[in-house]
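What follows draws every value from the coordinates through simple rules; no lab data is involved. These numbers were taken from a predicted model, which means no experiment stands behind them. Cβ atoms are built from the backbone, for glycine too; each structure is taken alone.
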Structure I
Amino acid sequence: MNALFVYPKIPDTFWGFKYALEYVSKKAESPPLGLLTVAAMVPATWNKRLVDLNVRPLSGDDLLWADYAFISAMYIQKASAENVIRLCRDSGVKVVAGGPYFTTSGDDFSSIDHVVLGEAEKIFPHLLSDLERGKAKHVYSSPEKPDLAFTPLPDWDLIDFNDYDSMLLQFSRGCPFDCEFCDIVQLNGRRQRTKGAFRFLQEMDALYRRRWHGPVFIVDDNFIGARGRVKEMLPELAKWMDRHGRPFYFFTEASVDLADDEELMRLMVEAGFNRVFIGIETPDAESLQEAGKTQNTGRDLLQSVRIIQHHGLEVMGGFIVGFDHDSEDIFDRQIDFIQSSGITVAMVTLLEALTGTKLWKRLKDEGRLLVEFSGNNTDGMLNFVPRMDRDTLIRGYWRVLETIYSPAAYYRRCIVFLKASRQRAISRIDAEGIRALFRSVWRIGVRNEAGFRRYYWKFLVHTLIRKPSFFGEAVRTMIMGIHFRRALLMYNHTVGDPHSRMC
C-alpha cells in the first residue's frame with residue numbers, strides 16, 4: 001500500500017515569514033509536525049511519501065504512485081486542501097483527511113472518502129485496520145483526549161531538513177485557560193497532558209541524530225500550563241543540551257503569568273529557551289474581562305513583559321482589536337503599549353470568531369455572524385458585526401500596523417528591547433547565519449530594502465557598542481522587520497486600499 005501524505009499550501013501572511021526566509025535560503029518556516037506524527041503510525045509494510053506544498057508542488061507522479069492520500073490542514077489552508085482533494089479524486093486516489101480544519105469546521109465533507117475528527121492516537125489505528133480489511137467507514141471520531149504516551153516519534157525521514165528554517169516538537173497539549181475567542185480547549189481540552197522528560201528527550205535525540213542544529217519550536221498550546229511537569233522536565237533538558245554541545249535553541253508559547261515564576265523563567269533560559277510568544281491581546285481591562293482572559297487581568301501587563309525580558313526571554317506578542325468593549329482610543333493604546341514594551345514581533349489582528357468557540361456561539365445567538373472566518377487573522381477581514389463602527393475599526397487596525405512596522409518605529413522598539421533584555425547570545429554562528437548577514441548588508445544596508453537602510457546601520461552599530469554578544473540576534477531582528485514591512489506593503493499593493501477590505 002502506498003500512502004501519500006500531503007500538507008496543503010499556507011497562503012502568504014505576516015506569519016509565514018516568506019521574506020525573512022529569503023535571507024537564509026529556506027523554502028518554509030517549519031515542517032508539518034502533525035502529519036509527520038500520523039505518518040509514523042502507518043504500518044512498516046506500507047510505502048510512505050510526504051509532499052509539503054510549501055516546499056514543492058504535488059506532481060502527477062505522486063498521484064499515480066499513491067493508493068491513499070492523507071491530508072491534514074488548518075483553516076487557513078482550506079483553499080489549497082480543497083484543490084488537493086479535487087486532484088486526488090480526479091486521479092482516483094482515495095482521500096483521508098483530518099486535523100484542525102476538518103475537526104472544527106461545519107463544512108460538508110461528503111466528497112472525502114474518510115474523515116478523522118479529533119486527535120489521531122486512538123482513532124487512526126482503527127482506520128488503518130479497516131482500510132486494510134477494505135471496510136473503512138466515512139467518519140472516524142472520538143471525544144477522548146489520549147495520553148501522549150501513545151504518540152509516536154515523528155517520521156523525520158520523510159522530509160529534507162535543508163528545506164526548513166526550524167523544527168517542531170511537542171511536550172504537551174491543552175490549556176488550563178478558556179478564552180472566549182480561542183479554539184484550543186475545543187481541540188485539545190483544558191486538562192494539560194504532557195510527555196514525560198524521558199519520552200521528550202527521545203524526540204530530542206531523534207532530531208540530533210539527523211544532525212539538526214538551530215531553532216526548535218515547542219508547539220504546545222501553553223507550555224507552562226502544567227508547571228510541575230515542566231519544571232521536572234527542564235533540568236533534564238538542560239543536562240541533555242550540555243551533553244550534546246547545545247545544538248538547539250527553543251521558542252514556545254506561554255501565558256503571561258510566566259512573569260510570576262522566577263524559577264520557571266530561570267529553568268527555561270538554562271535549558272536553551274530564548275523567545276516566548278504571549279497572548280497579551282489588549283491593554284483594555286474591560287476587553288480582557290469580556291474575552292475571559294483571566295490570566296491577563298489584575299496585573300500590570302507592561303511590567304510583566306519587562307520581567308520576562310529581563311530574565312533573558314524575548315517576548316513575541318499577540319494583540320487583538322475589535323472587542324465589544326474597545327473604544328476608539330484602543331488603536332493609540334495598542335501602539336503605545338507595543339512601542340513601550342519593546343516587543344519587536346507584534347502580531348496585531350482583528351478579532352475573528354472561529355467556528356465552535358464560545359465567541360462564535362455568542363455572536364451567533366446575537367445574530368452578529370456574517371461569514372466564515374478566513375483563517376488568516378491578519379488580512380483585515382471581519383466575519384461578524386462589531387460594536388465599533390466597522391470602517392473605523394478596520395481603518396484603525398491598519399493604522400496600528402502601518403505605525404508599528406514603519407522603519408523608524410520598529411527601530412525604536414528594537415532599542416527598547418535591547419536595553420530591557422538580559423538575553424544570552426545562544427544562537428549559533430554558522431554558514432547560514434553568515435550568508436544571512438552578507439545578504440542583509442547588501443539588501444538592507446546598501447539597497448535600502450523597505451526603507452530600512454538608515455535604521456539597519458544605526459541598530460547594528462548600537463548593538464556592537466552596547467551589547468556585542470547580541471550582534472547575531474540584532475541581524476535577525478532587522479531581517480524580521482524587513483519581513484513585516486514587506487508583508488504590509490504586499491497587502492497594500494494586492495488590495496489597493498487595505499481599509500476597504502470588508503466582508
Structure II
Amino acid sequence: MKVLLVNPEFPETYWDFRHALKFEGKRSPFPPLGLLTVSAMLPESWERRLVDMNVRRLRDADIEWADVVFAGAMIVQKASLESVIARCKAKAKRVVLGGPYVSTTEHVPDVDHVFVGEAEATLPEFLEDLERGEPKRVYRAAERPALTSTPAPHFQLADLERYSAMSVQYSRGCPFNCEFCDIIEIYGRVPRTKTNEQMLAELDALRATGWRGLVFIVDDNFIGNKRNVKRFLPDLIEWSERRGRPFSFITEASVNLAEDDALLELMRRANFRRVFLGIETPVEESLKEAKKGQNTRRDLLESVHKIQSYGMEVMAGFIVGFDNDPEDIFDRQINFIRESAIPLAMVGLLQALPDTQLWRRLEREGRLLRESSGNNTEGSLNFIPRMDKARLVEGYKRILSTIYSPAEYYQRALDCLSHLTEGPEPRQTRILSDLTAFARVTLALGVLDSARMDFWRYMKRTLTEHRQNFAHAVTLAAMGYHFRKLTRSYVE
C-alpha cells in the first residue's frame with residue numbers, strides 16, 4: 001500500500017512568518033506533526049510520502065503514485081483542503097481525512113473516510129476494516145486516549161532543511177474553560193501527558209535525524225498538568241546536558257506560569273527561550289465574559305515581566321470584539337502591549353469557532369453569521385458584535401498599524417531585550433550564524449526598507465545596550481518586517 005500524507009497550504013497570516021523565514025531560506029515554521037504521527041501508526045510495510053504544501057507544491061505525479069491519500073487540516077486550511085480533495089477524487093483515489101477541522105465542523109468534505117477526534121483508537125480499527133474490505137465512512141473516537149499509546153513521529157519524512165523549527169507534543173487538553181476556545185472541546189479539560197521516557201525517546205529520534213536548534217513543544221498549555229511537567233523537566237535537563245544541549249525550546253502556557261518560580265527556573269535550565277501566553281485583553285470584565293478567570297487573579301503586566309526575567313521572551317495573543325469591551329479598548333490594548341514589551345503581539349478579532357461555548361451562545365442569541373475562516377487577523381467577523389462593526393474593525397486596524405509601525409515595534413523589541421536575562425546560554429540564530437541570511441536582513445531592512453533609519457538606530461542601541469542578545473535582536477527585526485508587510489495588506 002502506498003500512502004500519500006498531505007498537509008494543505010495555510011493562507012498568508014501573521015502566524016506563518018513567511019517574510020521573515022525567507023531570510024533564512026526556509027519555507028515554513030514547522031512540519032505537520034499530526035501527519036508525521038499518523039505515519040508512525042500505519043503498517044511498517046506501507047510506503048510513505050509526505051507532501052507539505054507549505055514547502056512544496058502537490059504534483060499530479062504524487063497523487064498518481066498513491067493508493068490512498070491521508071490529509072489533515074485546521075479550519076484556516078479549508079480552501080486548500082477542498083482543492084486537494086477535488087484533485088484526488090478526480091483521479092479516483094481513496095481519501096482519508098482527520099484533524100481539528102473535521103472534528104468540529106458541521107460541513108464535512110466529501111471524502112471516503114472521516115476521523116472525528118483523536119485517532120489512536122480509531123485508526124487501528126480502520127486498518128482492520130480496510131484489510132477485511134469493509135471500511136466505514138466515519139470513525140468517531142469514543143473517548144480521549146491516554147498518550148502513552150502514541151508512537152514517536154516519523155520525523156525522517158519531513159524535509160528538515162525547509163523548516164525553521166521542529167515540533168513535538170507532550171500533552172493534550174487544558175484545565176481552563178475559556179468560552180471562545182475549541183481546544184477544550186476537542187481535547188478536553190483533563191490534560192493528558194506522555195511519559196518522560198516517551199518524550200526523551202522522541203527527542204533522541206529527532207536528534208538522530210541531525211536536527212539541532214529550535215524545537216516547538218506544541219501543547220496548547222504545556223503547564224496544564226503542572227505535577228507531571230515538574231517531574232519531566234529535571235529529566236529533560238539531564239538528557240540535554242548529557243547530549244551537549246542540542247535543542248532550545250518554545251511552547252505555549254497559561255499566565256499562571258508566572259506564579260511558580262520553581263517551574264520557571266526548571267524551564268530556564270531546560271533552555272526554554274520563548275513562551276506564548278493567551279493574555280487576550282487587559283479589561284477584566286471582558287476576561288470574565290470569556291470565562292478566562294485565570295487571567296484576573298494576578299497583575300498581567302507583572303506576570304509578563306516575571307516570565308521575561310527568567311530569560312524567556314513572551315509572545316502573546318490579544319483579542320478585541322468582546323461584548324464587554326469599552327469604547328477605549330483599542331488604546332488600552334496598544335498601551336498594554338507597549339508596556340509589556342511583547343514584540344510578537346498577535347492581535348485578532350474575536351471569532352466564534354464551531355462547537356465552542358461562544359458559538360453555542362451566539363447561536364442561541366441569533367448573532368451567528370457563518371462559519372469562521374479560522375484566520376482572526378484579516379479583519380472579518382462571523383458574528384454580530386455589540387460594538388458597531390465598522391468602529392470595531394477600524395479600531396482593530398488602528399491597533400495593528402500602531403504596534404507594527406517601525407518605531408513602536410523596534411522600541412518594544414529593545415524593551416523586551418532589557419527584561420530578558422541571558423538565560424542558560426547565549427541565544428543563537430541561523431540568521432546570524434548564516435552570513436548570507438544576515439546579509440539579506442541587512443539589505444532588506446537597512447537599505448531597501450523605507451524604515452531603514454529606524455533599523456539602524458535599533459541595531460546601534462542593540463550593540464551598545466544588549467550585545468549579549470544581538471542574535472535574538474536580529475531575529476526580532478526580521479519578524480517585525482514580516483508583521484509590517486502583512487499589516488499593510490490588512491489595513492490598506
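Which one of I, II has distance in nm of label points 7 Å out along Cα→Cβ at positions 252 and 340, as calculated from the coordinates, equal to 3.0? Computing distance in nm of label points 7 Å out along Cα→Cβ at positions 252 and 340 on every structure in I, II gives 3.0 only for I. Each of the structures I, II was assessed by distance in nm of label points 7 Å out along Cα→Cβ at positions 20 and 396; the largest value belongs to I. Name the one structure among I, II that distance in nm of label points 7 Å out along Cα→Cβ at positions 108 and 220 of 2.0 was derived from. The correct label is II.
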